[in-house]
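The structures considered in this document are given below.
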Structure 1
Amino acid sequence: MSDVKYNSPFMIHMTLDGAGVTSNMAVDGSSVAKVFSIAPPANQTFILERIMVYVEDNASLDSGGWGGLGGSPLTNGFIMRRIQDGVTTEIPLTIKSNGEMTSICYDVSWNKWGAGNEFVAWRLSFNKFSNGIKLIGHKGDKFEWVVRDDIDALVAQYITCQGHILDTAY
């Protein structure tokens, strides 16, 4: 990718069904999975370099559970997948706990500042082990995070995506 010119960087939240309706992932996906995604417009190509996952709760966070929802892991967990050229590829891991998320991320920031809610933030950088994830808008490519449990008791959960827009539309 050394001959590819980058245009501007992007930093956006994943949204429910890619429609921009809601970016707060604290939803009930237990009976019907909720799909949050990022997809470039038809005239752009994104290189997704990293995601930052933020979870906030008014309960104590436990490494064995998700957020402050208790010490037990989620039943179904979250999955990440990409859709490129109409082919869906699931990233081969299921995230069910704070500890599991920490195990795949380069950094984690666990915070409680004396009063108020606790929160944890993780950074997963795809460009540390690949060239990032290429998403071509006119091909309908996208990256998804699927919520398959009831996590609506959390105060908030967001995923911010960062990367670059390629100077060339493929």
Structure 2
Amino acid sequence: MLIQESVKNTRTFKNVGTLLLSSDVKQAAQVLFDLEGEDWYYWLDSAKDALEDKYGLDQKIISRLKSQTFRLETAGKKKVMNASPDRKVLKVLANAFTTSTLTPEDVTYITYQPRKSGGEIVRIDLFDSDSRLGHMSTSITDRDLSPGVKMEQVVDALSRLGANLQKRSKRRPRYNAYYD
């Protein structure tokens, strides 16, 4: 398995390097974007120095490659997000995590905790359980919602799409420290 991964990475490395030498950044970005089982960003970050050394590429063309691949990824995520029946809720969640797109697959990495006051949900605390969404915690209130979206819809969509519900923790009695 390790040998197969090494061969695949070597082929990808050669393909990307030769495409960049011929100034075909779009095609090289497509090769990177089509990597299976690997995150293109981490692959490029680890191969950046080797691309510079072996093919004599400058940092400018590698940053163009990174930008083009990011555009491809964003366009793909926007298609998936717009095709989802929960697109309004996904847009609210994307705004909360300060990202342009959020797919139903990304929702599985969110931990949420609805906060109630007077029996109604007044705030939803959101936590990124993986570093996929910026490794941050945020919350959604009524003023963060899009027109036509209610807090209950957000909670229903989160549970349906596979987000983790964080239960309320039990109260712990306070113990005063004993000093001599």
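Taking -1000 as the value of helix-only ellipticity at 222 nm (-39500 (n - 2.57) for each DSSP H run of 4 or more, over all residues; to 500) derived from one of the structures shown (1, 2), identify that structure. Display every interim value, and only then the final one.
Working: 1: -1000; 2: -17000.
Answer for the origin of the read-out: 1.
Looking at relative contact order in percent (Cα under 8 Å, 6 or more apart) for structures 1, 2, the greatest value goes to 1.
Between 1, 2, which one scores greatest on distance in nm of label points 7 Å out along Cα→Cβ at positions 29 and 149? Numbers along the way, then the final one.
Numbers: 1: 1.1; 2: 2.7.
Result for distance in nm of label points 7 Å out along Cα→Cβ at positions 29 and 149 over 1, 2: largest is 2.
We did not get these values from a lab; they are worked out from the coordinates using the rules stated. Everything numeric here is computed off the predicted structure, so don't read it as measured data. Cβ atoms are built from the backbone, for glycine too; each structure is taken alone.
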